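Input: structures, listed below.
Readers should treat all values here as calculations from the given coordinates under stated rules, not as data from a laboratory. Because the structure is predicted, anything quoted here is derived from the model rather than measured. Cβ atoms are built from the backbone, for glycine too; each structure is taken alone.
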Structure I
């Protein structure tokens, strides 16, 4: 299995080469040359596997430069009841008939990002030890990626983490999770701006190839293919729990801002998982919903990016979207490169006509919608959901199909967004014992202007 860039870089690379890279040298994103195809016979063999066994089977289709025994050991070490609190790892909970929540937030930081980040930490440590190298991870977070990355990488041999976040725009819980980690290899940088400013800095540093090579810069954002690949597994795991037949169709509803989580669903669908629809849910920052409604992708300026009660989706430039567009355009790298050089583009009617074949529908949600959905879910099902999951559930209900189960991907535990839960329900959500009182812990964080040069200087001083 070799990997190529969405922007046409001609070098074919192995999994472990791109594992430590992030962006391709031409600024594109890596994808496999082709998606492995999975038929009903394979699905039947995989049905009933434990989560770590399923992860091994799926990852093995994409990773052929790590010995099978080593890869099996890495996924077995990652997906344990001790780390994720349940043997199923991602158990389903039925709400109304045909509608399920898939629990993805039982990891150390209470968010779905742990599902991939825990594996990524183990893969990084393994490959760096094999090469005798070190890595400086540069990432951007709107809330959950940062803490998931830092908890996965803290104490890892040969790894430093430099995590950018938008100053003052995360929930108090999210800030405390990140800034209270005082490990020597963890560095938090709060950027005076929005998430898109942080993401732009990561890309600017990654595109400085001399600096990237000199300081061995890698990424953990979903621009890293390995992270997205790990997320593919829970689509299969959810499918097996919600169905009994290996040709049965279902729908996944996914809250998303950066298009990473739902892009993993696109990959699963391209592999042959019988997904009828992928329901994309946004908040008031509805760039992606606008695209699927109109065919126009229009990046918003920082001043237009709204601060909402589902802050991890306060994103107006979806970095993973390029992978989907590349596939949509028949893998035309020149056309993809041309489109993503601009902040606004429109897919032509002939190109956009192919989208139904990819099964995407979309919708958006507001603060009032979130409150109403949280209240309704608690009143009817005695279940408290977080604000992002509420966005997903609200939009999912707009696209239900009789006889086709819908799985809503849970984004985080409600404890991470207590202020809105109190507004909706008049009560504090439960908080795991290990997370009680974290807001009062000592914190360490550097505040900087949105300036890639300043971030580079900081990395040079602390790498």
Structure II
């Protein structure tokens, strides 16, 4: 363990911390953000980390407070601005009617009764170039608009969208995590991309099935007139009303989709150009525009000057501020989850667990899957889980002449396991969909992500027979 900490002691601290977190969230009135911070302090203190920051010989700062601030700030530094831009854009989509136009377009394109498939496929494609967190924030107004028009539960629609986003985010390059795994294993990115797209499809179908068959009725909730998601008495979907809804004064399809598609195209250009090493000249300028913060900011500006034209300045500002207010709790709990994950990383517990698993007699091709799954559960970040598993298992698999592509797939699949309180996406999905009770949050998202993981595990086992 790092900095003289005991691995066994930190492991005990983690188990105690998780138990306390569950009790705080389930049985008390303490808000989830405060519960996350309290749990982070408790784990660090029991594990033996210094309460006050100290400076190590290498000049780095080490301590509970440093882990909390760096984890909170690091998480929000990467997605906080994007969430802010995204919720403002989403509010403009809603108030201008652009979200309604999107919903209508998807209904026409995919036909009656295929709303979950439409949203899942949208998320499936969108999340290849961009992070699932920001993708869900930007696309969630479509799920809400579809729910409002068809009277289908916004929970089942939102979960289908979230599943499509997270599955390709976790499996398909050029998303940073899978791309890093490819580099560690030294495998061809193109071959890996084609294989993981195929593997991702059954996982997405399984999540759609769960959302439609179980969540749709158990969590039947619709947006109200103020945009809040509330429980409602179940009613059969009204496709006729959706297909014949009044579109008078609603923006056209191009104008509605442009603020959404433009950032996606820019980010895709950035991802592809960076992967090819083409970052100079005019392409370098496009790479800058394709940075997620810049790209989503450009999308927001486009939305303001196109979809916002019918509104006066004060009205539009008030609507965007309304969106920003809804982002506050999402950012806090997302940052809290980042703090919890950071203290696990700083303590060295993740590496301690992974090294222990590597020394066991587990079948070689299952090793990266178990390491990635354990890392995912311990510290929450899918990217950290898959890259750590790849770093540890790649030399072992290569030395054993195992198929490196299969090992890379196993690392990525493991990173989907049971997204819960220490996962920022868990909070983004549940809070955006208005799910506030912990038991419901686990059912809505933790089970969904585990279904995707379970299908992936079966695929890895089948592939291990043929590869």
- Query: With helix-only ellipticity at 222 nm (-39500 (n - 2.57) for each DSSP H run of 4 or more, over all residues; to 500) derived from the coordinates and found to be -24000, which of I, II does the value describe?
  - Reply: II
- Kindly point out which one of I, II the value 0.05 was derived from, the read-out being FRET efficiency 1/(1 + (r/R0)^6) of positions 107 and 187 (r between Cβ atoms, R0 = 25 Å, to 0.05). II
- Query: If distance in nm of label points 7 Å out along Cα→Cβ at positions 203 and 235 is computed to be 2.3, which of I, II is the source?
  - Reply: I
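Among the shown structures I, II, from which was the value 2.3 of distance in nm of label points 7 Å out along Cα→Cβ at positions 75 and 291 calculated?
Numbers: I: 2.9; II: 2.3.
It must be structure II, since only it matches.
Can you tell which of I, II yields 157 when volume of the Cα convex hull per residue in Å³ is derived from it?
Numbers: I: 131; II: 157.
The structure behind it is II.
Here Cα extents along the principal axes in Å, for residues 131-266 alone has been calculated and equals 53, 36, 24, so which of I, II was it run on? Mind dumping the intermediate values first?
Working: I: 51, 39, 28; II: 53, 36, 24.
Structure II accounts for this read-out.
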- Parent structure of the calculated result 1.9, given that distance in nm of label points 7 Å out along Cα→Cβ at positions 379 and 419 is the read-out and I, II the choices: II
